[in-house]
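For reference, the structures are reproduced in the following blocks.
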Structure I
Amino acid sequence: MQIESLKVFCDLAETQSFTKAAQINGVTQSAVSQQISSLERQFKSLLIERSKKKFRLTREGEVLYEYSKQIIATYEALHHRLQELKDIISGTVRVSTIYSIGLHDLPPYIKQFMKTYPTVTVQVEYRHADQVYEDVLGNVVDMGLVAYPTKDSKLEIIPLRKTPMVVICHPEHPLAKVRNVKLKALNGEKFVGFRPDIPTRKALDRVMREHGVTVQYVMEFDNIETVKRAVEIGAGVSIVPQSTVTQEVTNRTLVAVTLEDGKIERPMAAVLKKNKVLSPAMKHFLALLKEEVPAS
């Protein structure tokens, strides 16, 4: 029996998916099945109740899962400690991030990190917020990056920074003629927003309710790039993180207007699975994310 087999079993138990367990460990689904079967022969016990409709560990499987987690955590802590003693910073950092952070906030950090630690590979997955949490809890990635983080007893939330939000509009829109605007000026405006289930949308709706502002949602999207494209064609105005429209403002395809009152800042955070053992590479990457790295 090998540590790798126990890890595959734990990943399968947590994701409840042979496909995801295979993806996490870089093997085929067939290899996952073979390793589970090998463990069942080793312990002479059925570990998983196999059913097309439901995935469930047997009592023996639950016991093996609890002890395997401890074994893997101890092994990883040992491996990472030996790396630290040898001052080795290598391996892979797997990150799942929402689109706006991954496309606009993260690149300068990855550039700086890769320059400092060229032997480390950073893998980035662009996902919706709910999928980021699933990736972290399922051990598909080492870390998630989200806006307006949701508290969860199984997660560790690490606040990073807050990004100012600005009103954006087409260059020929009346708001484009002013530098600053009050939130109430948006009352009745055609508005291009995020889908109602997205955390940033929920936060913006809450702020506008508090200020007695009602907008007319004409389009709703699940990512920042589509929101910007809709505003560029004059479909309406929107409120987005300032860092996401730098290029469009420079190219004059969009105008960004500062909010005078009701200042809105989008909090960004890293999310980790609670009690996760961090590799030296992960520790350094997380430390860098806490710093202010100038955009390149």
Structure II
Amino acid sequence: MKSGRVFVVGSLHYDIVLNAPRLPGRDETVMGDSIEFVCGGKGGNQAVAASQHGAKVSFAGAVGRDFFADALMANLEKAGIDTGHIRRCESVASGLSVAIVEANGDYGAVVASGANQSIEPSRVTVPEDTRLLILQNEIPEPANLSAARDAQKIGGQVLLNAAPMRDLGDKLLDLVDVLIVNRVEAEALFKKSIGSPGNAFDVLKDCSLPCSTIVITMGGEGLVFTHRGSAPLHLAAQEVKTISSHGAGDAFTGALGARLVFGDEMKKALRYASAAAALHVSTPVERRDAIGHTAVKNFSSRA
């Protein structure tokens, strides 16, 4: 049974995914193996993931009036997401990204934000039944800050997946309950090396950020987190064969958000989200729509 709403304010990108033996070097052309077209953007991906895992989800963002916009809207609606808060822009294109996925599953990407940079604070209204607001760094910070303030006023929690990393203002961090960063983003945020879970332990042990929960995700090495001032804990990742890690962080964030609105305590929610991400990276792209709560429970029982 659905409990409360996940409200995602974020980006929508139409992703062109090229599969290749490896990433090209400077001035080099590498012949690819195949091409895929995927509806993405960190905001869109996280909203879809939260909906797949059972949450009631609404999305606020911006698209252009082009083919990409139609595909992005249809993808959200297919996932059962309320799209009534999305604005269509007349004079700017929808967001677009191009990702190159290597044979071992690693990837690199370039993003052109387009309409995502036109999201204005005054155009975002947080629904009254929002239990969790999910934000990322692919839209302007004033929009994030305004939405976070509104969510706090109605008693909702605020989750920020601080990706891609940029300078985070104290005003926003003061409103964030759950902060999620990967290893690279953590190094930029804390100005320290995060080469291992041990390094992450040390960073979080000395951390003075006001967020009640801070999570550093580390791919195959699992994650390290601290919750409400407790000592940092390490959760190991489930061992899987990676097909593609593209979108894994978004799968993790969306699944975590869904479990939090269902009332899971943080450690249990993080274990679930970690399993969801492992299932995501080990599932072919064309079958990822089937990933949901039942799939994660079955996967976890076999691991």
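What follows draws every value from the coordinates through simple rules; no lab data is involved. Treat the numbers as computed from the prediction; the structure is a model and nothing was measured. Cβ atoms are built from the backbone, for glycine too; each structure is taken alone.
Figure out for me which of the structures I, II the number 18 belongs to, where relative contact order in percent (Cα under 8 Å, 6 or more apart) was derived from the coordinates.
On the way: I: 22; II: 18.
Here the read-out was taken from II.
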Between I, II, which one scores greatest on mean count of other Cβ atoms within 10 Å over residues 22-29? I
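Of the structures labelled I, II, which one yields 23.0, 75 when Rg and Dmax of the Cα atoms in Å is computed from its coordinates?
Values: I: 23.0, 75; II: 18.1, 53.
The read-out was computed on structure I.
With distance in nm of label points 7 Å out along Cα→Cβ at positions 134 and 166 derived from the coordinates and found to be 2.0, which of I, II does the value describe? Write down the numbers at each step before the final one.
On the way: I: 3.5; II: 2.0.
Matching structure: II.
Figure out for me which of the structures I, II the number -9500 belongs to, where helix-only ellipticity at 222 nm (-39500 (n - 2.57) for each DSSP H run of 4 or more, over all residues; to 500) was derived from the coordinates. Can you show the working numbers first?
Values: I: -12500; II: -9500.
The read-out comes from structure II.
From I, II, which structure was Rg/Rh (Cα atoms, Kirkwood Rh), for residues 14-61 alone = 0.96 calculated on? All intermediate terms of the calculation are to be shown ahead of the outcome.
Numbers: I: 0.96; II: 1.19.
Computing Rg/Rh (Cα atoms, Kirkwood Rh), for residues 14-61 alone on every structure in I, II gives 0.96 only for I.
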Give the label, chosen from I, II, of the structure having the highest value of mean count of other Cβ atoms within 10 Å over residues 6-13. II
